[in-house]
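Undergrad: What follows is a set of structures for review.
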Structure P
Amino acid sequence: MASVVVVHGIAQQYLGGRTLHTAVAPALLDGLDLAGGPPLTEKDVDVAFYGHWFRPPGATTKSADRSWTHRDVAEGFETDLLMALWAEAARSHPGRVPAPDPGESHKAVTPRTVQRALYALSKLLPPRFTDRFLVGVLKQVRLYLTDDGVRERVQECVARCVTDDTRVVVGHSLGSVVAYEALAANPAWNVRTLVTLGSPLGLPRLVFDRLRPGPVDGRGSWPGTVRSWTNVCDRGDVVALAERLGPLFGDPPGDGRRTVTDVLVDNGWNAHDIVRHLTAVQTGSAVAEGLRP
């Protein structure tokens, strides 16, 4: 049974568990080797695949994500999330990302504003990524956080992969939210370590405040019986703009030992990529810590 379970992130709906495993497992082992971690094989790594729940049905309509444009960003959660990402990107990358005009607000978003927001965020993405990718991010995050049926089915995918032998869970992108909630809902699991990569967990109101269990007095609950939690982030990651999770989760400062260790990495031009996150020595070190006796 797998010692490490990886929960993938957004935009994997056209792949599968075995397909992802061919890239994810070697990348994780490379990071582990760089960190001087214990020897593992690819059989020790499993992928909790849930992307199929986000694959659109066969259709010739605009529901197919290959056709998504700025006009497909739905009012409400999706526009709110888009504007929040834009504001945070402009704050954390001044000069690189154009800021919203003072009069622009998520309460009165127009198609023109949506276009400007997508264009601004594209400054943090590789050239090959288009509006379709960002619109897909918005829609998949919304579906998971607002549709109880989708949330339950995704959680079941993780529960099927975690066994008594699993010591480390790695969650990437939206998968970090999935992994966090799965661990919080299953305190009997033997998982020791959580590693989050490119995580949107800290995004206020739209993600952080919708978690299950919800935060209390501004702090998120600790995920199950996890002993250590490392959050790995690239400063240029458009999804993980709330870089530090330490101030949001675990024991208040001075009150205990359950704290998140926030670590920055440089993933080059593809800041959000799961493979680049996994091959980083910082990720390997966090995984190794959870595997040692």
Structure Q
Amino acid sequence: MTYAPIRTLPRRRVLPVGESRSLWRSRPSCGIFEFRGMRLQIAVEDPTEVLFPTDCGLSLIAALNGDDAPDLNGVNALDIGAGSGLYSVVLLAAGAERVTALDINPASAAQTVANVVTNGLDATRLTCVTSPLEEYTPDGRFDLVITNPPHLPYDPAYARGDGLETALVAREGGRAMYDAVVERMDTVLAPGGILLMAHSSLADIPRTVAQLTGRGYEMDTLEIFEMDIPLLAYSEQKDTMLGLLKERQAAGQADFDGSRFSVHALMFRRPLDATGR
């Protein structure tokens, strides 16, 4: 098995403890951020139905402002777990030819369209699909896939069954969506295409890296962000959730310190097929 080289010293950005300062200029239901010289805005009508993006999701966008970021102009892209449309907005603003916003939450489609329109972008270049990733069959494969999977472990004590849970909580110890992305990647990503992922250290980063590099994908870490575990929405169940995370930490499947964890902005490139295409 051949592993692609990984940069030993990726840039690390430490975000302040607490809610008051973050990558957002304002929050929690309407935020403004800058991306490649553009001022963009994301809003959610009902934060219990569609999660307002956290710093975990926004960190990947911040990393894409760096010198090592791929060119997004002209790509045909898939936004997995589109939520409010944060990544779809960024992709279209950066010149993507087409964006497909995929989410299991039916409320995501309307919110994504609304945010695309609010930012003055061409909504005809956007397609919204409501479906689990496991059941999604695209017409063709994409040049670029971008995702920020849910990364908190599931427990019946705090099961909610709403848009907030689908955006943050995943079964299989928080790994369910990561595993689905890995399993489906060869189906949705074209040879030579790029997968961009905001990967939480709470959900076994080495496992994802090993799975994809084992298939020949080249991997690079664009940037690492250190921040608070998003426990605010689960304050009453904080001890339960931290207990589950500590179990995973003891098994070597999670990495965090107290209430602080890291998000790695990862870029994987799928190898070309045997014909070089």
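Each reported figure results from applying straightforward, stated rules to the coordinates on display, with no laboratory input. Just so it is clear, the structure is predicted and the values come from calculations on it, not from any experiment. Cβ atoms are built from the backbone, for glycine too; each structure is taken alone.
Undergrad: With relative contact order in percent (Cα under 8 Å, 6 or more apart) coming out at 21, pick the structure among P, Q it was computed from.
TA: Q
Undergrad: Given a computed value of -7500 for helix-only ellipticity at 222 nm (-39500 (n - 2.57) for each DSSP H run of 4 or more, over all residues; to 500), which structure among P, Q does it belong to?
TA: Q
Undergrad: Assign the value 1.20, calculated as Cα Rg over 2.2 N^0.38 Å, for residues 87-174 alone, to the correct structure from P, Q.
TA: Values: P: 1.45; Q: 1.20.
Attributed to the structure labelled Q.
Undergrad: Given a value of 15.3 for mean projected area of the Cα convex hull in nm², point me to the structure among P, Q it was derived from.
TA: P
Undergrad: I would also like to ask the following. Among P, Q, considering only distance in nm of label points 7 Å out along Cα→Cβ at positions 71 and 95, which has the greatest calculated value? Numbers along the way, then the final one.
TA: Numbers: P: 3.9; Q: 0.7.
Sorting by distance in nm of label points 7 Å out along Cα→Cβ at positions 71 and 95 in descending order puts P first.
Undergrad: Quick check: 0.75 is what I get for FRET efficiency 1/(1 + (r/R0)^6) of positions 207 and 223 (r between Cβ atoms, R0 = 25 Å, to 0.05), calculated from one of P, Q. Which structure matches?
TA: Value 0.75 for FRET efficiency 1/(1 + (r/R0)^6) of positions 207 and 223 (r between Cβ atoms, R0 = 25 Å, to 0.05) corresponds to Q out of P, Q.
Undergrad: Given a computed value of 0.05 for FRET efficiency 1/(1 + (r/R0)^6) of positions 111 and 159 (r between Cβ atoms, R0 = 25 Å, to 0.05), which structure among P, Q does it belong to?
TA: Only one of P, Q returns 0.05 for FRET efficiency 1/(1 + (r/R0)^6) of positions 111 and 159 (r between Cβ atoms, R0 = 25 Å, to 0.05), namely P.
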